[in-house]
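Q: Structures given as structure tokens follow.
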Structure I
């Protein structure tokens, strides 16, 4: 039977013994009904996990005795998802599935056709919420690397900043090509295998022609996701699946 997993930030691993408090202690004691003597797993979000035994519990606190520490290597290719912020709770779903698919970073994108607009305090609340969604997804799927949810960016700012060897923008148009084709063309130039990739997914109404032009001018390649028009969340999951399969 799989052991329950709990998140313990890296700055809480010293000194030993380890301890859960706050939301994680509540999840451990009140949701998962763990008790003294139970074995659990804690992870720091930076590749380290530890099997531990609960030695004592009190209101709002769980003391742990470490039994076995394991280090998970960083993903061979760091994948960044740049996602136009959708309406409702679809961003939660995208972050959850993107975490399960092993992304390293997520950048919320505020494109011209993005309905949701975030700034200042409103965004920071959203960002913290989305970061918790990523942590919860790591707890469920066994991922020991928690992806970073970054500050929002516009298409123009984002495309200037990204310098990854592979830069893709999902686009509907005759110039878009499948990932296999794009990678084959890259391989013919003799370039080394990439260690990082970024993919941009637009809103339901797609990117504007001007945004696509801006991305292409900064070295992004137009990625085809097939003949059908996909919803934004479906496009993100599909794109990450094929990128992970081809690059890792």
Structure II
């Protein structure tokens, strides 16, 4: 929940030339709802795509005051949507069932869904990190067809490494990413597991992106605070491989 429409647009337009030659990855930004159409319109034709930070569990219009349909996001130029973000789970009590409904809603609208999973510090210290993540992953992706999987991206967010001063090492991140890929493959197919894109989302910054991206099962990053400035986000996108 950062930036006005004008500030969002300024940041997006500053980012655009900085990542224009980034052909090694997909570049996606997720402004606040009020800025989505303005930003999407001005980025049309560029290699920067736009995501919604959330969407409704509903698929059809109705009396759901304050909610935004995934199809409404699509209508204003959005091509991705984030569901199950750790802040939504932690502060707005979202359940795995709601995340699953949002996943289906996003897919029904033709969006690519970035579904977030991750454990808290307490859960990690109790030794239940993998159990928690496996449950979130399995429940959140329940009911998907084989064709749906092409438009699913999973983001691993260790909640204990976000704004706490604690940082997951690249090795810790890799361990969980490999686990997620294995669980996904077991539920679907080995081929689907290998094709799944898994992003890391625990305080990603220009000074740790190289170590993270050198890991075998980390395919990209879900960037938080470092995405609020065009130059720092561009540094992450354009990291030296």
Structure III
């Protein structure tokens, strides 16, 4: 970890975003603003995540359910079901690009239209509904961290987007959204498989998928990528 003293603040207790019967608190990095990627990479390896310009991790007194999950790129092997997802997508002319986050107004509008439909489909019962441009902007912007987009297409039609933080030895998937009509192609899992392929091609060590919470059904897909590692009790545990 950096030798510079770091200062953290605690958010007030609030209803947990993942487990509605629980309370959550976050430890948020207050200073210094982590302009260098080395500090960010050190912190993400200690259960931190980025949201906009902030770095945070759960700091709940009675719960340790939020476990950062990462996939070691060189040892990952797609399962039979994941190979079927890739083959089905290939037959239907799906492909992806990893691109810089320098969007034209037209491209931004197509992303927001997809984001809006995804939120209405997947999170109509949650705090993100209805989708707003401010929500998307918060995902696509940071003053110090370069952001890339993994865009997934069926022929020329945009079907899914993953917001990606590019670090020296890893990729971190910040948020993904997809077209509701594409659900039969498992676009969320497909985007992770594409990102793993890109990580291997660029000699990166890990792909981070955010927090795994075993009691949250919407996160269960992350555990299907094996082997993977989860951070709890102060270090990384391997799951074969």
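Values in this text are rule-based calculations from the coordinates and carry no lab data. Please read all numbers here as calculations on a predicted model, not as lab measurements. Cβ atoms are built from the backbone, for glycine too; each structure is taken alone.
Q: Here relative contact order in percent (Cα under 8 Å, 6 or more apart) was calculated and came to 20; which of the structures I, II, III was it taken from?
A: So the calculation was done on I.
Q: Of structures I, II, III, which gives -8000 when helix-only ellipticity at 222 nm (-39500 (n - 2.57) for each DSSP H run of 4 or more, over all residues; to 500) is computed from the coordinates?
A: III
Q: Next question, about the same structure. One of I, II, III was used to calculate distance in nm of label points 7 Å out along Cα→Cβ at positions 85 and 173, giving 0.7; which?
A: This value belongs to structure III.
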